[in-house]
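The data blocks that follow each hold one structure.
All of the numbers you see were taken from the coordinates with simple rules; none came from a lab. None of the values given here were measured: they were computed from a predicted structure. Cβ atoms are built from the backbone, for glycine too; each structure is taken alone.
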Structure 1
Amino acid sequence: MNPLTDEWIAKAEADYRMAAREIAAADWPNWDGVCFHAQQSAEKYIKALLQERDVAFPRIHDLRKLVDLVSPPPPELVAMMGELGALSELAVSARYPGYFADEQSAHQALAIAGRVRKTCRQALGLAQHP
């Protein structure tokens, strides 16, 4: 595996685990943070897939645009395009005043990121993590 792919995977896992830890926090869970890190994990997993397939990609954060660069894209990611757009938007909204994510949004964000994680790990030939 390409060394840069390994770095993208490590960063994606760090974001996923941070979101998972935060969603389980007993005191003062940060739903905005869960949404942000869930999106970051999904983004970095898609970039790992692009990196491993030697596809150049711009420094963008729109998950749908990144999936559009994957050739051929895993069908599971294509089927999630609506959810990927929502996750991208949620992560941006949660960073600015005027919007606060709620528990339901955080759980949805982490679930989407989990499906991206599973799909990309499978496409990369990696074992599944719990």
Structure 2
Amino acid sequence: MNMGFKFIPHTSDIKFEATGKDLNELFESSAKALFSAMLDLKNVKPLTEKKIEVKAKDIDYLLHDWLEELIFIFDTESLVLSKFEVKIKGNTLIAKAFGEPLDRQRHQPSVGVKAVAYSPLEVKKTKAGYKATVVVDV
């Protein structure tokens, strides 16, 4: 099953490439990659809905701030998220994220993500849509 992302070997942190036919799908794929780095998404049930709004000065910063907001939600609310519905208009993202409270027994988190690195974060337009490269600090 293609989830719209792949992990790339990196020295000490986690690096991934996410893809999407449009920016909305790209941001959804990036969110799935972020949570997949921490735990197995197959074990997360979409029981709780969380509304999220993020604004930034450009699309690269919007992706960074979106992923940072997801880390913040995980850290402060112990909410693991597995399904995302993203709508981007200009430099504003409005999303619904679905998940459930963290259950360490069932979700078995494997790595703690601390932050999203600004470099080499990049969003590019491709022939097939969009691609992003992201590194997260663990």
-9000 is what came out when helix-only ellipticity at 222 nm (-39500 (n - 2.57) for each DSSP H run of 4 or more, over all residues; to 500) was calculated for one structure; which of 1, 2 is it? 2
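Name the one structure among 1, 2 that distance in nm of label points 7 Å out along Cα→Cβ at positions 87 and 111 of 3.4 was derived from. Walk me through the numbers before you get to the answer.
Values: 1: 1.3; 2: 3.4.
This figure was derived from 2.
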For which of 1, 2 does mean projected area of the Cα convex hull in nm², for residues 15-62 alone, calculated from the coordinates, equal 4.3? 2
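Can you tell which of 1, 2 yields 22.1 when mean count of other Cβ atoms within 10 Å over residues 31-38 is derived from it?
Numbers: 1: 25.6; 2: 22.1.
Structure 2 accounts for this read-out.
Comparing structures 1, 2 by distance in nm of label points 7 Å out along Cα→Cβ at positions 55 and 71, which one has the largest value?
For this comparison of distance in nm of label points 7 Å out along Cα→Cβ at positions 55 and 71, the top structure is 2.
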So if we calculate distance in nm of label points 7 Å out along Cα→Cβ at positions 23 and 39 for every structure here (1, 2), which label has the highest result? 2
